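Every read-out reported here was derived from the displayed coordinates using simple, explicitly stated rules and does not represent laboratory data. Here the structure is a predicted model, which is why all the values come from computation and not from measurement. Cβ atoms are built from the backbone, for glycine too; each structure is taken alone.
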Structure I
Amino acid sequence: MTRTISIASRFNGPPGSGNGGYVCGLLAKEIDGPSQAILRVPPPLEKPLTLEADSYLATLHDGDVLVGEAKPVAFDLVAPPAPTLAEARDAAKRYAGFADHRYPTCFVCGQSRPAHDGLDLFTGKVEGRDMVACTWTPGADLADANGIVRPEFIHAALDCPSYWALTHAGKPALLASLTASIDAALPRTGEELIVAAWPIREDGRKHWGAAVLYTAQGAVIARAEALWIEPKQA
C-alpha cells in the first residue's frame, strides 16, 4: 500500500519539523502489534510525503530521503503501578518546562500554544518516586468518527513525557526511536487519563526513557520506550 500524506504544521515538535512521537505513530499504526519506529531525519511539515506499508515494514519518504520507518518487534517493558489521579495532577504543577523549555510550541509538551491546541502534557515529578506524570483528557479533535482517540496521538502522548523523565531533561536531545505497544482498547475523548514516565539508562549522548498511558483507575492502555540522542557538538 502506498499513499501520500502531509504532516500538518500544527503537529510540530521543534520549530519547522514534525513531533517525533506523532510521526512515529503515523508509521506504527500501519504495523499490527508492538512496533519500533525510527526517525532518520527531522520530519518536514506541510509537504507531500510518501507512506509505503505492508505487514512487516512501513516507510515514510520525502522524495528519495527516508524520513522514518517502523517494523514489528517483541516488547516486554514492564509498566510500574500507576500514580493516582491526585498524584498526577499534583505532579503537573512541578513541570520543569514551565521554567525552561527549548521547544515551547511543541504539540505535545509546549506551554506556549493556544489553549487546547496541543496535548498539554506537562509531566512533573511525582512525590516519592523516580517518575514524572500528569493527567490527559483528549479532545474531540483527536478522535475518529466514533469518538475514539486516533493511535498516532497515543504515540505522541508517550513521546515527550519520556524526555522530561530523563536526567538530561532540559538539554538538547531529539527523538531517534519509539518502541511502543497499545495493549488495550483505545480511549474515548473526554476521558481523564494518566501519563507517567521514568528514566531507564544513558550511554554517552544516548538516553533511554519509558512512558505509559493509564486509565484513571490505573489500567495500562499503552507502553513505550524512547531513545533520545543529544546532537553532536559543533
Structure II
Amino acid sequence: LRNGGVVLEMASPEPVRWLVAHAQQFEAVLSEQAKIRPRQYKLVAEFMPVGFDPSQERVWRRTEADLGLDEGAILEARWIKPVHRRYREQRFAHLLVTVSSPEAANRIIRAGLILAGRHVSVRKNLAEPMRCAKCHRYDAGHLARDCPQDHDTCGTCGRAHRTADCAVQDLQQHHCVNCNVRGHAVWDRDCPVFLDLLSKADARHPENSLQFFPTADPNSW
C-alpha cells in the first residue's frame, strides 16, 4: 500500500478470525511497529437531520441491540461533509458509518437505521475518485499532506485560501477548479469531471454494482 502497509488475504473467514484473535502475538513476531488492522466496512446513512449527534455511543449500542449485532460492531460514525461546509439553511446531511464485518454491514443495509426518530436508508460507501483536500484535484495521485502546491485552494470559490475560511454562500459564486465552471463547488456530485471519473472508477471496481458486501450468504451476491 502507499502508506507502507501490506494487505493480507485469507482463503476463508476462519483464518481471519484466528488472526484477529491472536493479533498481538502476530504483531510481536513481525516488528515493534507492526499493527494488525482488520478490514472495515463503510456505509452511508442518507438524509440524516443535521441536529443528530453521531458521537453518542449509547445510540449506537442501542442500535446494535435492536438489529441483533454484536456490541461494538458499529465502530464509528461521522458526517461525510464537514459541518463548516453546510449551507445556512441545510436540514439534512449524510453520515459515514463504519462497521466491523460484512455481515453486520449487510444487515444494516437491509434494515436501514432508526436514528433521531427517523428511519434512514443505508447503502455501501462506493469506491470513488480521490480528491486532494489542498489543491482539490481529482486523481492527483496524492493526499493533502503530500500536495506539491504551495498554497491551499478553496473548494468552494476556487481562490487561494483554505475552504474552512471561505465566506462565500451564494451558489452562483461557487467555482469548481476541476471543470473550471461557476455555479458549483468541487464536491458537487453533478460535476461533469467527477461523473466522468466516477464511471471509470465503477469500471475498475465492479463490486460497486452490488448492493451488498459479498459473504457466504448467496443473497449478498
Exercise for review: Taking 0.96 as the value of Rg/Rh (Cα atoms, Kirkwood Rh), for residues 127-166 alone derived from one of the structures shown (I, II), identify that structure.
Suggested key: II
Practice item. Determine which structure produced the value -3000 for helix-only ellipticity at 222 nm (-39500 (n - 2.57) for each DSSP H run of 4 or more, over all residues; to 500), calculated from the coordinates; the candidates are I, II. Key: I
Exercise for review: Have a look at I, II and say which one yields 12.4 for mean projected area of the Cα convex hull in nm², as calculated.
Suggested key: I
Point to revise | At a computed 12.6 (mean count of other Cβ atoms within 10 Å over residues 15-22), which of I, II | key: II
Study note, to complete from the structure: When relative contact order in percent (Cα under 8 Å, 6 or more apart) is calculated for structures I, II, the one with the largest value is I
**Study point:** Highest-scoring label, criterion being mean projected area of the Cα convex hull in nm², for residues 119-198 alone, among I, II
**Key:** II
